[in-house]
Structure P
Amino acid sequence: MPSSTSHSRLSTLLFPCWILLLLWSIGGSALAKAATPPPNLQGTWDVVQVAVDQQDQPHWLYFPDDPRLLGRELRISTPDISFNDDSRDCQKPVLVALPKASLQKFIGRSFPRPEHFQTPTYPTLSDFGLELADARVSPWQAGCDPDTSQWNHAWFILLSPDRLLTNGDNSGFVLVLRRRASGSSIRPSFACDKAQSTAERTICASMPLAGYDRSVTAAYHRALTEADDDTSSLKQEQISWLKARNACNADIKCLAKSMRERIDQLMQQ
C-alpha cells in the first residue's frame, strides 16, 4: 500500500453506497452473525496479483501488479488484521457475513464506474484481468476497532482453502492472495548464498523483507523503462539508496521503511 501521505489522500474516497445500504437493510440479522475471523480465513497470505479495472484507467491509484502491493503480507487473526505496510491494523476485527452472490456481480457492484464513462456501469471479472470462474461466493466484511483503520469495511472472499480475494483499503483494486504454506522458501531478488552485507542476510531471513526487496527491484526496472534515454542519474540514485539501506544493518523496521519509501519514490519517476 502507499505511504501515509497517500493514505490521507485515499481516505476521502467514498465506500460503495450499495454495501452501506445493504448493511442497513439487513441490520440486526447481520449483526447477529458477527464473529471474529472464521478459522478458514485466518493465517498468513501473500499478494500474488493486483487487479484494477483496465477500462477505467483515468481513476487508477495503482497499476496492475503494482510493486507497492504485490508481494505484501496479510495476516488475519482474532486479535487483528494486519498488512505489512504503514497502514493501521484492524484491531479486534468483527466479520459480518454478506449475502451470497455471483462473484462477477459482487465485484462489479463493488467498483461502479462514473456515469459519464462510455462503458457499462459495472465492470466484469475480465475487465479486472481476473481469470476466475463466476461462482457463487460468500463474502465477509470487516469491522475494526478503531474504525479509522484502512481495513474497516474491507471485504474478503475465500475462493478455495488457499486462495483469497479482498479489496483492501477500498482504493479501487482487488488483491488476489495465496495462503502461505509452512516451510515456504524466502525469495528476495538476489541469491541469498551470495549475500554479503548484514542487511542482505537479514532480508534473506525474512519473508516480508524479501517481498519488499522484490518490489524495489520491480519498481526500479519499471522506472528505468519509463525514464528518458539517459538513465545514469537513476542508476546513481539506486546505488546511493542501497548504501543507505545497508546502513540499517539488522534493523528490520529500518529496512522495511527504507524499501517502502524507495518503492514509492521509484513509482513516482
Structure Q
Amino acid sequence: MRWKLLILGLLVSVTVNGQGKGCIPTRTPYPFEGGERITLSIMYKWGAVNTEVAQAWVNLDTLQYNGSQAYHVNFKVKSAPFFDNFFKMREDFHSWMRRDGLVPLKFTRDTYEGGYKATNLYYYDWQKKVIHADVNFSNRGDEHYEIPLHDCAYDLPALIFYLRTMDVSRMKKGDKYHLSFAIDDSVFDVVLTYHGRKRLNVRKMGRRNALLFSCSVVSGAMFEGDQELKFWFSDDARHVPLAVMAPLRVGAVWCWLKQYKP
C-alpha cells in the first residue's frame, strides 16, 4: 500500500493557490506557541477491524533562521512494531517558516514506505516566486524542479498550523475554497468545503465541539470514485486537529488526536 495521500490527509494538506477570493480567511494572534506537542493515533478500520497501525507526532518550536524569528515544525510518522513486519513506514517532515505571517522558508521530507524511499528539499525564493526543489526517488534518483510559488503557498507540515489560524466568524456552512499543494515533483488541486460546527465523539476522549471540513480526493490505486477526505478541528480558540478520515478502496484510515500539550 502506498501511503503518500494518507499522509497528505493526515497533515490536512491543502495549500491556498493565490491570495484574494478563494483563500481561507485567517486571524491573529496565532492559536499556538513554540513548545506545542501533538500526538496522533493512526487506525485502519474495515468492518469489525479497527486497529492502530501507526502513530504520528507534530512538534512546534521557535528559533532563528537566517536572522529571522521563525517556527520549526517537525512531523513524524512511525508504523507500529507489529505492522513493521508487513509494511514498515517512516515519515519525517521538517518545515521552517517566519513567525511574521507564517511565510515558508524551507521544507524537507525523508520517507521510507515498504522499501520505497523519497526525499524532498525545498528552498523558497520569494523574490523570484519559485520553489527550488531537489527530490530523490528510490526508483528514479536525483531530480531538480523549479515549482511556481504563489503568495499563499505552504508546504505540508506548515499547513497544519496555517489552517489553524482560520477565522471561522468569516466562514459560512457550504463555503468552498479552490486550493492546491505541492509535494515531490507534483502539484495537487482540491476543493475544500466547510461543513460548519459539529459534535464529534473523539476516540478515548469523549464528545467534543468540532469544525468539520472535507476535500476531494483523486481517484487512483487506493481511492475510488468521488470520495472525500474529512477532517475535524476543535471548535475553540486553539483549533487543534481532532480527527482525519481517509476512505480507501477497502476500509478507511482514521487519525485521532491522542495527546495535546500547548
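Descriptive notes on the structure:
- Value 19.8, calculated as Kirkwood radius over Cα pairs in Å, assigned to which of P, Q: P
- Structures P, Q, by distance in nm of label points 7 Å out along Cα→Cβ at positions 67 and 139: label with the highest value: Q
- When FRET efficiency 1/(1 + (r/R0)^6) of positions 155 and 203 (r between Cβ atoms, R0 = 30 Å, to 0.05) is computed for each of P, Q, the largest belongs to: Q
- Read-out helix-only ellipticity at 222 nm (-39500 (n - 2.57) for each DSSP H run of 4 or more, over all residues; to 500), computed value -10500, structure in P, Q: P
Each value in this text was obtained by applying a stated rule to the coordinates, not by laboratory testing. Owing to the predicted nature of the structure, the values given are computational and were not obtained by experimental measurement. Cβ atoms are built from the backbone, for glycine too; each structure is taken alone.
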